[in-house]
Structure 1
Amino acid sequence: MTEASGLSSAGMGVGVEPELLAEAVTHELAAMLQAGNYDAVKLLLEPVQPVDIAQAIGALPANLQAIAFRLLSKDEAISVYEYLDTATQQSLLSLLRSGEMREVVEEMSPDDRARLFEELPAKVVRQLLSELSPDERKVTAELLGYRSETAGRLMTTEYIALKENQTAAVALEIVRRRARDTETIYSLYVTDAERRLTGILSLRDLVTADPQARIGDVMTEEVLSVSTDTDQEKVARTIQRYDFLAVPVVDLEQRLVGIVTVDDVIDVIEQEATRDLYAAGAVQAGDDDDYFSSNLFTVARRRVVWLAVLVLASFFTSEVIAANEDVLQKVVLLAAFIPLLGGTGGNVGAQSSTVVIRGLSTQSISSLGPLRAITREAMAGALLGVLMMLLVVPFAWWRGESALVGLSVGMSLLAITTLAATAGAAFPLLFDRMGLDPALMSTPFITTCTDVAGTLIYLKTAGWLLVHLPQLVQATGISTQFFALGVF
């Protein structure tokens with residue numbers, strides 16, 4: 001995408017919240033278009049930033065979208081089109097004549113054009129490719145040839161490359177000449193005769209260098225780059241870690257083939273975070289991750305798979321309860337505490353899995369190590385169990401009119417929270433070690449597993465304390481003293 005020229009829209013009020021500004025523009029734009037006041041539309045949109053125009057157009061009905069887009073100037077239309085969501089881009093392509101959109105698609109940034117083509121039907125892509133200039137067609141085909149969600153597919157070929165033997169004055173003239181046609185000019189890349197990346201130069205260093213100095217003398221030779229097949233999430237972490245505005249992309253022969261800019265990385269971070277959140281909630285992410293624009297059948301399909309698995313897993317809880325029916329028949333009140341223990345264990349496990357998955361995503365857990373991370377969460381679960389026992393045990397003792405009922409609930413609570421925290425930390429780490437997405441260890445999955453194990457622990461503990469222990473005590477002949485103390 002093109003570099004932003006400002007943070008707020010001129011003429012629309014200084015300090016206005018972006019969301020409020022976009023909402024106001026949308027309402028005014030819709031009213032003017034419905035009234036046919038097209039001159040007023042042009043005046044309204046003239047000071048507005050492209051991203052806000054894109055949001056306003058995207059909120060309009062399809063027929064008004066086409067009218068509003070036609071009223072934009074050529075340069076403005078190109079910038080706005082890059083910010084539109086894929087569905088609106090496709091809608092405009094179908095509503096507007098091919099000739100009207102050819103120039104817009106031609107002038108799009110190569111990476112944005114490739115992302116658009118990736119979502120379009122193959123027939124439409126072939127038609128649009130045939131209408132591009134030979135150079136743009138070649139660039140687009142190259143980007144589409146890389147695997148999805150890699151640096152090769154994410155990168156743009158609009159960058160400035162310099163040569164070591166050029167002078168600073170010549171390089172500065174190259175920058176002036178090509179600045180309008182490149183994604184960013186703040187990072188300049190130096191290549192040799194075979195286009196291999198040999199150095200990097202910031203615009204500041206170039207401007208402050210002696211005009212006659214060689215680029216090879218003022219450049220930095222230590223260049224951090226990524227390869228075309230590097231996963232987009234790793235590219236995002238690289239730019240985030242080193243505070244880059246862009247990172248160069250090289251092929252297998254270390255030839256510079258493109259750059260990935262920070263604005264594209266922000267989109268990647270949002271996309272990956274959305275997928276992790278969906279996975280953590282046991283929801284299958286779609287190709288576009290636009291959940292709320294999907295129809296109800298798609299929504300149900302994304303959620304039913306995990307839910308079906310969890311329902312089957314819940315059958316084990318029913319089997320555990322059925323297998324310990326004799327305990328529940330002797331002390332019916334025990335059944336009242338099953339939801340409390342299951343819910344508490346599930347919540348603790350969900351908390352542990354959330355912090356561990358987030359730690360893996362940000363790599364903040366790497367310094368701790370898997371075993372120490374699991375041990376830490378297990379100790380945290382035990383501590384939480386002890387703290388909650390202070391609240392739950394007195395209530396269970398009073399409600400059950402027996403110390404052993406309170407003890408059964410308390411011991412089970414401590415065991416369940418410790419187990420839940422351990423499982424919540426261990427499962428994502430295990431998946432990560434196996435090379436799978438840790439977020440697949442979703443919160444509902446861990447909650448269901450903890451519920452099954454917790455119910456088993458609780459009923460077995462209660463059975464031993466409330467059935468077997470009294471029999472043992474009675475056999476020793478000291479049950480009278482225990483009954484006098486209100487233990488049974």
Structure 2
Amino acid sequence: MAGAAASLGTDPLTLADLLRVANTPGFDRWQEQIRRTGGCANPIRLRGSTVTRDAKTGDVLYSYSTESEPGGVLRVACGNRRASRCPACAWTYAGDTYHLIRAGIIGDERKDVPATVREHPRVFATLTAPSFGPVHNRPDTGCCRCGARHAEDDPALGTALDPTTYDYAGAVLWNNHAGDLWRRFTIYLRREIAKRAGITQTAMREVCRVSFGKVAEFQKRGNVHFHAVIRLDGPTGPDTPPPAWATVALLDASIRAAAARVAVPVPASSGHPARTLRWGSQVDVRPIGALGREELTEQAVASYVAKYATKAAETTGTVDRRIGELAELGKLTLPNHTRRLIEACWALNDAYPDRLLARWAHMLGFRGHFSTKSRRYSTTLGALRQARADYRAAQQRAALGLPDPDDEEATTLTLAHWTYAGQGHTPGESWLAASIAREIRLNRETAREALQDELALEGATA
């Protein structure tokens with residue numbers, strides 16, 4: 001048993017459970033359920049039934065009950081965006097984010113963004129946190145201030161050179177107010193654009209709209225920074241052209257000026273000094289060109305944003321679940337730098353109770369959304385999920401011979417009753433689900449590469 005477990009990369013207990021699952025009646029149906037979830041690592045189990053009747057005659061057109069399912073339950077995907085929790089669902093979330101961001105860069109009529117948006121001024125901007133003390137890094141000169149040349153995967157990277165002088169309190173308070181910093185940045189950005197255009201803010205709303213899609217990324221030192229696609233549109237959004245004065249150069253200058261103006265005051269409390277939180281001095285703004293002339297490719301930007309949409313603070317070595325009490329730290333294996341940041345959250349919690357620092361200690365104080373967008377940037381994640389659900393529902397109706405709900409002559413009534421029956425896998429089920437997830441992802445990537453090769457060949461022969 002031990003040899004077989006080692007060959008599969010698992011332990012004997014997991015192997016024993018795996019064999020139990022594989023030999024359980026209904027195993028094929030269990031696999032089918034897991035494939036439908038995309039190989040979800042932590043599926044939600046539901047128990048219940050649904051009946052579809054003809055509303056006029058009362059005839060049963062379709063009925064389903066989980067009583068005939070393996071374990072008497074239906075498994076559905078958890079939908080968690082965090083790759084550390086569920087790689088399969090996070091991969092789907094990243095794909096949705098990619099299409100959302102990409103649509104706002106190149107346009108997609110199916111997502112209510114015309115292709116003409118490619119001619120609008122667009123930049124990829126990065127706003128960072130200020131310094132809270134020297135950390136181990138990899139400068140261009142090669143040697144860190146500590147005198148060492150750190151490898152790219154050195155766990156010391158991002159940690160404080162001198163933990164006794166590092167401003168851990170300032171670092172977690174900055175994370176905690178990062179959402180406020182971004183909100184004020186967007187306000188000042190509109191003001192700066194209007195000022196450079198020589199018009200009032202009221203007049204600007206009549207001719208120009210600022211749209212953005214952003215994502216938060218944790219640096220190794222434990223502070224978030226924001227990456228954003230920022231675009232200038234006409235007054236109603238991407239379907240109207242921006243005014244002639246709206247240029248990439250004007251947008252670039254406005255972003256830098258707005259970032260420099262932002263200030264969020266934090267009052268003194270319980271012996272902790274008053275602070276004024278600001279963005280770091282490193283503000284990076286890169287133009288996103290159009291029609292093959294890009295400095296930064298459109299696809300690269302969308303891929304970069306999507307990559308970080310599924311991450312949290314894992315790069316710092318923290319945990320991905322809330323810490324119920326400070327005593328739990330003694331049971332966790334954490335880097336010293338990360339542990340100090342978490343302890344700082346708890347130390348500041350009573351001084352700033354409205355900031356919920358202890359509740360968000362596992363996120364090093366950050367309590368904002370990892371990905372957000374302005375209303376008219378492009379479609380929404382909810383719309384993408386609904387489109388996918390509608391497509392699958394249409395497939396199922398076609399397979400069952402049920403009428404289309406949009407058919408005015410068809411009248412059906414569906415009654416359903418569902419109850420929560422748990423969540424997750426046994427060890428053996430987890431191993432099998434991970435194998436299914438890898439297979440699905442490999443097949444999709446292979447199909448995508450084949451399509452890209454086919455398109456490239458068509459372009460070369462056109």
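Every read-out reported here was derived from the displayed coordinates using simple, explicitly stated rules and does not represent laboratory data. Just so it is clear, the model here is predicted, and its values are computed rather than measured. Cβ atoms are built from the backbone, for glycine too; each structure is taken alone.
For relative contact order in percent (Cα under 8 Å, 6 or more apart), which of 1, 2 scores largest?
2
Kindly point out which one of 1, 2 the value 19, 46, 32, 4, 0 was derived from, the read-out being P(r) over Cα pairs in 20 Å bins from 0, in percent.
2
Identify the structure, out of 1, 2, from whose coordinates FRET efficiency 1/(1 + (r/R0)^6) of positions 215 and 447 (r between Cβ atoms, R0 = 41 Å, to 0.05) was calculated to give 0.95.
Structure 2 accounts for this read-out.
When mean count of other Cβ atoms within 10 Å over residues 79-86 is calculated, the result is 18.6; to which of the structures 1, 2 does this value belong?
Answer for the origin of the read-out: 2.
helix-only ellipticity at 222 nm (-39500 (n - 2.57) for each DSSP H run of 4 or more, over all residues; to 500) computed as -20500: which structure among 1, 2?
Derived from the structure labelled 1.
Which structure, out of 1, 2, was mean count of other Cβ atoms within 10 Å over residues 87-94 calculated from, if the result is 21.6?
Working through the options, I get structure 2.
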